[in-house]
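Undergrad: Scrolling down, you'll hit the structures one after another.
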Structure 1
Amino acid sequence: MDAARGVALLGMVAVHAVDPTTAAGDPHPVFLGFAGRASVLFVLLAGVGLALSTGGTRPAEGARRAVLRRRIARRAGLLFVVGLACGALGTPVAVILCHYALLFLLALPLLGLRAPALGAIAGAWLVLGPVAVFAASTAGQALLGRDEFLLGARLWLSPMPEDLLTPGVLLADLVVTGYYPVLSWGAFLVLGLAVGRLPLDRARVAAALLAAGALAWGAAAAAGAAVLRAPGVLERIAAGTGADPEQLTATLRTGEHRLAYLPPDPLWLALPTPHGGSPVAALLAAGWACAVLGLCLLVGAALDRALAGRTSADRGATPAVGSAHGSAATGAATGVGAGLAGLVRAAARPLTGAGRIPLTLYVGHLLVLAAASRLEIDASRAALLTVLVALCLAAGLAADLTGRRGPLESAVARLSRAGEADAPSPVGR
């Protein structure tokens, strides 16, 4: 879990540090790998975390669930405030925290549901959420006019404190028109809730998650590629959005927010573009996120088994003389496997540590970007990427070695529990 969260965090940081395309006009490898996917993984893992903290496979009930709901609601409020503050930094980053906070509130009525019901809701939402966004955009353009709706009902920036003075526009941005519209992104959080209600400590569950995610990702990628190869599609997108036809192929693979101008053309619903908002893009990102989580769980379980095998071998009884040679060979093999597992786990400590302090590192990287901009530091994008990733991994290693939470994680946890009487922990995991 921590490793997957670290992947999501570093993916978002990397996307924020580089340009979508290279100097040659080709899609940047970072964007090809993480644009519109790392943030989905981040939200999916938020749903998993909510599920685990509210009972895991056995949802908390009664008074305990009420306590947890209030705690999550307070946490959402705190995240919203932090998100507004991050927006005020003025970075060119689409800060996710305000939308993230609203997603937490959206989860409150669903905390008592189990995996099958949550999975059904998530599956329907993945398809119908983007359709609802498309319908709302089409209706808004018909009612207000195209430019008035697209420019007046969306912030086109991260939410800032002054946006509270125009609550209608802020709400429209958060729910329908923004970079992470809750109307469609809610599917990823509910999917995470469903995953978190599964027995994730079982290898077959992790393997199924990896297989299902890879299958969904592959199917959506194939369908999206077929749409983009169809005759006249690129010309139709360019005409509808005003995008540069010569750069359109690259931008459609890395994320093109000008696709907001494509509705009411129903072609929007079939495009696989990261952050495009279509059902195809949603399935593509959700499949990738599930596959990454399943892979991380499988690798973690394999490492645990290898290390446990060494411990068992070390504690085993002395073999009989006749079996000494075989036992020695088996013990040597176990020792080599365990040694390799130990090296892999040690190498992953910066990543898993970063995954334990995601809020601190997310806000921290925005502060670095804001400082670099205001101080007019003339650094290449590659250098900026290297510095940000190195800082995140160094902080992650420090967190892992000390066993401490990040300062923002500690503050949010403490404030979200303010005024609570002690309550029993949720049953089940």
Structure 2
Amino acid sequence: MEVTGQLPVIVVGGGIVGLALAQALKKEGIPFQLYERDQHLDARSAGWGITIHWALPAIESCLSPALFEKIDTIQVDPQQGLQDTGRFLFLDIETAEPRYVIPPSFRRRISRLKLRKLLTTGIDVNWNKSVSAFSPTKKGVHVSFTDGTHVEGSILVGADGSGSKTRRLLVGEEQGRLNQLPANFMGVTVRLTPEKVMPLREIDPLLFQGSHPDTGYFMWYSTLTTPEVNGSVDTDSPYFEGQLNISWLIKGPEDAVPATNELRLEKMKTMAKAGTGFQTMLRTTIEEIPSGTEVLEIKLADWPTVAWPSHNGRVTLLGDAAHAMTMYRGEAANHGMMDAAKLKDQLKLWHEGKLDQQEAIEAYEKELIKRGHDAVLLSRQACLDAHDIRNLHADSPLVSKRAKVLDPGVRA
């Protein structure tokens, strides 16, 4: 029998995982309120792409059929999506030859920004709201925001990202802080003519990655938009957009990320020439990045999941807040979508009166904590392995199948 008079679930964080949970709760008729620290939907930069692979069934379970059907429309290259092989290539960047072919899986490479916008469909987001504190009550939880406002709910779900305030409130600043990894990471969005992009797409139409055997520098390239997607197809200057990233291990002061955009771009170009250099086409692609192109630094940090006090099922975590991880296995969003689906399943049982609140949250957290902890450590090892191709083996989490059961990579 459905429980009546429940206070709303308070979801803090309107990124793609918090929004996926909101859609799932809406689908199941469970009352909720969503709060997001951004001032509006377009407050963030356009962002890069993400790959949804083993969690596609999870996101499908969170969305209405009509909304899930639209996932295909936000692919970075919808035409390629119709014939995608699902493979991931890891290259020797010195030669641009594949070293490993990562076992394929059904996937969708989609725009992060477009996914976030899609997931806001029909959701009333309370913008410009940052959580500052919470306190359990007899009926649920009292949540405070930095603007002085308050709200009462049944459960507080912290989906507020890798630097989660909710997590730090739960376990304390010391235990809740991120662990910095010994590597630095920079990335750019490049605009390429069809002629310039052709050799990159001949390696793989969607994405590839690799590292240099001498310098250990890691490179990632992926398609962001095609002329059909960005609207340039019928113009005099059609173009593709790509995401180009470089990372490297920190061995000394010289490995710091430069302070200015100009120096960051200069460093990327210098790295492409270091030692025996990147393969000619890859090196040229980097050397021709125009002056003034924005170079973003991404902090490489993680938080291996540990148990937290849920205050009798009144507070829990979701997504990066529960398991911040590096991007080298491309699984963060997938685990976040799995979290949303798993939490939705437990909250549905609670809403239907089949479990009490504490039982539902404990069941959710029992599965999440083990899965999240293991995933973070796999991604951490993948980050380290990405910069050491000479010692890269088929069972490395960098090149093994993106799934909870690991299949070895295939030596090319």
Structure 3
Amino acid sequence: MTVFLSGCIRPTTRPEPIDEKGWSELVEGIRSFESGRYPEARRRFLEIIEAYPGSPLLSEAQWLLARTYDAAGEKPAAIRELHFFLKNYPKSLHDEEAHFLLSRLEQPDQKTIAIVWSPLSGRPLEDHLRPYLRKANTVIVPVFSNAPGRSGVFFNASGAPLLADRLPEWIEIAHQRGFRIMAAMPVREMRWATQSHSDWRDRKYDSKQGTVEAIDKLDLFNPDVKQMVAQLYRDLAQYPIDGIYIEDLSYGIEEGWTPSAVRLYESLFSESIDPGSIVAGSIGRTGEGSDREGRAPQFWHWVGWRSRFLSGFVKELQAESRPRRPEMQWGVALPAVVLTHPVKGLSEMSIDLLDLKSAESNLYLIFTQSNPGGVPSLLETISKYAIRPQEVWLQATSMNRASLTEAMKSPVQGIILPSP
């Protein structure tokens, strides 16, 4: 027999054989917990532990007692009971969840523990949040859609088609359940804009054909595009969101070959530039001034300038939003290569961590938790850039207990849990 109750306790399976009275008391304790009557729930679970020694009910009662202490904000008692529970019932079905909860509670400062929900998933936000109550404190929600034929945004904005003004509802649902909400918003991949303004599209160099072709990404070097994106972020900041998450802040070496970009570069550096030579990395390969990889100074002028441009653009977006939401958090997801192979990250993605740092844009830098040496190796690497762990979030790649525990115990400020 399985009892399904609303709220944040998973279904409880009735063990057999079982004392009927004890089982009824356990169910009543769960109902008290779900209703927020924590003193009553605590009393019932303690009575079961004392009255039924050796009973199969004990593991459930002790687990639920720890959950009750946590829900009531009694952190030391919750930690104590979790240690007892893990010691007494190492093979419990709640083992993984208990380890995760213990890791969270033993943190001296609260981490950002985020989950991701998509409006296109077909699952209501409240249903998605329910299993993570008391496990996470932040939800990242894409407030846009790039679906073919139906692209736009889920908030009122002057520069984008309105799919539906759903953001106020999502904010209310998240906040009522104790979650902060971060809006995931792109800076380059906006299908509605590239489809309606062909002159706003970025251009990509095709090394096989030797041609430059338009692609479905925005040309951020176009002043009209910059103005449109900035207005979108201003409109988004009108809502009581807690943060913004960006994951498309990069330019591949083949991208960005628009007239706007080339004109701006050539006016600044007083030199012409050819995409074929830059993409192939063949400028001055054997000439004076080339580096050990055969790339001449102009190659590094080009990618370095673009890196500084991107860092400065993010800072401008923050300035646009700050008057309305001064305390809003900002996170930018970065390709792993930017951290593991900085030179390659700059040459292939036009991202330099030093530029992001020097821009003083108060960003949380988000890296995937896939570094071969684990979290310690990642922390050692970021220290070379004078990046503090408190400025970093980890994007977990699996729900493996060991890796999650390692991340939870590390000094990084945030963790983004993988979607189930």
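Undergrad: Looking just at relative contact order in percent (Cα under 8 Å, 6 or more apart), which of the labels 1, 2, 3 belongs to the structure with the highest value?
TA: The maximum falls on structure 1.
Undergrad: One of 1, 2, 3 was used to calculate helix-only ellipticity at 222 nm (-39500 (n - 2.57) for each DSSP H run of 4 or more, over all residues; to 500), giving -23000; which?
TA: Value -23000 for helix-only ellipticity at 222 nm (-39500 (n - 2.57) for each DSSP H run of 4 or more, over all residues; to 500) corresponds to 1 out of 1, 2, 3.
Undergrad: Related question: For structures 1, 2, 3, calculate Cα Rg over 2.2 N^0.38 Å and state which one comes out highest.
TA: The maximum falls on structure 3.
Values in this text are rule-based calculations from the coordinates and carry no lab data. Because the structure is predicted, anything quoted here is derived from the model rather than measured.
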